[in-house]
Structure 1
Amino acid sequence: MIRFIKNSSLYLLTTIILNASSFLLLPYYTRLISPDEFGNIYLMQTISTILGMIASIQIQTSITRYYYDYKENTQKLKNMYSSIICYTFLQSTIIYGFVFYMNSKIFWFLEIEFFPYMAFFLISSYLLIFYNLVLSLLYVEEKARVISIISILAGIISIILTIILVNKFDDKIYGFALSKLLSAIFYFILFIYFSKDYFTIKFRMTDIKEYITFSLQRLPTGFSSWLVTFADRFMVYGYIGAYENGLYSTGYKMGQIPDLIYNAINQAYVPYVFNNYTNQNDKNNTKLIEIANYMFTLFIFVIFILIVFSKELIFILDRRYKDSLGIMIIILMAYGLNGIKLIFHCPMDYVKKYGKIKSIIWMSSAVINVILNAILIPKFGVYGAAIATLISYIVTIIPTIYFSNKAIYIKYDYVKMFKVTMISIIYSFLFLFDISILNLIMKIMVTIFYMLVLIKVNDIKICDVKNTIIQMKR
């Protein structure tokens, strides 16, 4: 438990430092970069993300899973990591080479030129594939301090490069794309440095088929998750243009803030629960239930605070982006469901035969998302896209909980979770208040009371918190 809290705290602190900086810079960016330019930037980032996923087949998931089979055998661990690197290099280079060669036929729909804009984003995503491999290894080894240091360092460099280059060039898209390319080069250097202890030239490719098979079973899940998250950008761009895509993507980015926190905690949560699944007993199950309650409360708390203060958050952006408020609210609700899903989905990743079921759940959600986007965007514009995203996440949550309990049964405290949800819904009515100093003070005071109520519901004692902090410092 202490290790989980300590690692989660480090990952969360890192995420807050980096994303708080990025968030504070967003009002600055919205004054420099128009919605039309942001629309093109977000689209190119979306394309490069999916190509990286396809080229890598998300083989880093094999590192996360098979590490627990080989962690007591250094040679087997090195063999696994080295063979995955070589396979990834060959496959990714071929795929990216083909895309560059066929760029005029593949990217005919872009409103801007492939070179240098799209090319910079693609090269960046290619380099990041390798960084994700070593990052997965560092996560399962629970090297939270190392990950935090390199993440903060790389994040600061990326932010500085973006500020300098976006200011330097009149062509804001070029400056933004170049900053991402230079940042990716730095990430690739980190990959080389941290891989040296795990890479060996004396490796065998005999087990690579097993790693590929495992990853391919989970690729539909990743791809479907990508469709649910990003397909709307393509369709908004295609149906109503880059300007509306810029507004929508900015509202989406604001609504996606909780997901950054969820994923930071999830990086510590997955190794922790996998270890508990390996050594399953009543004591470990009690720990898992307790952690699930805390995570659920934290996730709900973050979502509803952002909903209550959403008007103030949108107010600090350039006035061209004021219509992003409605998008932000809907996306916040969608990512609230996604955060809850993260609490329950781990058994399906651990028990290999349930990987296919998880893929089916997300593939179904992706199909529904695309159909709803096609129906709702022409009628309701960007709000139709946001509603489609919310419905897609609703579709995943119930089957995820059901099949996770089939994989590994854990008696979660659903009554306590329901209480937290109802208290939060009552608190959310503060959203209706308009922006003013008096209302802001009132919101802050009620939020403090809301937090104390949630602490009471979870029976968190100050003395326990103090003891936990002391143990974390050791």
Structure 2
Amino acid sequence: MSGADLPEEDAAAPTPIRAWYALAILILTTIFAFVDRQILNLVFPSLQQSLQLSDLQLGALQGLGMAIFASAASYPMGWLADRYGRRLILVAGIIIWSLSTAACAYQTSFMGLFIATIGIAVGEAGLMPIIFAMIPDIFRTRHRSTANFIYFAATILGGAVGVMLGGGAIGWLTANASALPAPLASLEAWRAAILIVALPAPIFILLVATLPVGQSTARAKEATGTAEASAGVTMLPFIRAHRTTFACIFGGIFGYCLPLSAAYGWLPLAAFRAFGLPPETAGVQMGTAMAVASVVGVTLPGVTLKFMGGDPVQRPLRIAKAFLLFAIVPSLLLPFVTSSWAMFVTAACQLTMLIGVAALMPGIVQDLSPDALRSRILSFVGIVLAIGHAASPLFVGALSGLLTGDRGVLISLSSAGMLGIAISLLCFGLAPKPLARTIAEVRHRAAE
């Protein structure tokens, strides 16, 4: 995120203190969204037993409901935000996803749950694109890159924090069931847990609606229509000319997404089946392990880039391949762990490496993107990840349904890990030469 690409300082931008306050509210809103999303994963054992759902149906709730519809809704939500105001559409998103989360508590069938998860996906679809678009309206130029990095790190950590808070909510509910109001006490525990995590929605709606946000300039909107032509490059011809680069890089992104999505979605159920771990304990253990993995995974690429020599164009790709090779060992060990903590530590080692790979990808994609096409090319990352998030839970659910014994989910997670790592290694292994040609052309165009 280069400061050279940032617009001039906006006199209407909030003061630094108010700007950091606004960023804190946006980060907390993102964590709230992750809690609402993760609570379903944490109550899966009870939910599955109550509604008699198959593993494949659980996979569909995580995959099709969340990922496919989130991908389909992300562009319309972004268009609405640009047209009618980012705060307004972000508030609308909070309303949609929190009401949909609460609706999950009252469903009695797979189809009802599936429709409710679609609502969660649609509401959350514009969350990160809108917030990344709001940051330039909130921060003055000298702070913008720092704010972007902090929010990126928060999104990585948000999944782990969401698991921890969701597990904590279930634990509190279990310990204080008798003190609940009658409407909650009359519900099954998993239904009450879902309702409880949706309750803070009005607070976040009020906080976001009153955010101090500076006025955005119209300059970027006016330039959008002419930038591509003035740069002498258009989307489809550029992609066609560099199709090998795009296939290798985005194929690699799809690959590492498979084990990442599988781990976050299926580890709580794997802990319950293999070790009888209750959801509230699984949430705390998994959240702790994932938080450590996220911090190390986000930090590791920057440290490695600083000390590794060689061609700076190829260096990020070389590091990504090294991280993938390191991820093979914990992926293979998952089916053989002997305790829940060993399982979460092993998974954390795998995810540390995969998060490190993921942290390198924005820079690689930025390097291969001409200025006039950068936003659209970067949006492909979200689409590819959505496909991976949809495919991975279904793969694990289908495979575990075919396996017998209490370690079927662990074996399926290991299989998803090895498949994804193999895809990424193959794609990134083929990428260096075409990537170098693409980056050379992009830099040549920029120098003209």
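In this comparison of 1, 2, the computed figure 22.4 for mean count of other Cβ atoms within 10 Å over residues 164-171 is attributed to 2.
Of the structures labelled 1, 2, one was used to calculate volume of the Cα convex hull per residue in Å³, giving 150. Name it. Going through each structure in turn, the value belongs to 1.
Identify the structure, out of 1, 2, from whose coordinates mean count of other Cβ atoms within 10 Å over residues 188-195 was calculated to give 21.6.
Working: 1: 15.8; 2: 21.6.
Computed on structure 2.
Hey, distance in nm of label points 7 Å out along Cα→Cβ at positions 76 and 108 derived from one of 1, 2 reads 3.0; which structure? Value 3.0 for distance in nm of label points 7 Å out along Cα→Cβ at positions 76 and 108 corresponds to 2 out of 1, 2.
Who wins on distance in nm of label points 7 Å out along Cα→Cβ at positions 60 and 236 among 1, 2, i.e. which is largest? Don't jump to the answer; show the numbers that get you there.
On the way: 1: 2.5; 2: 3.6.
Checked 1, 2; max of distance in nm of label points 7 Å out along Cα→Cβ at positions 60 and 236 sits with 2.
The numbers here are math on the coordinates, done by the rules we state, and not lab data. Bear in mind that the values here come from a model prediction, so they are computed numbers and not experimental data. Cβ atoms are built from the backbone, for glycine too; each structure is taken alone.
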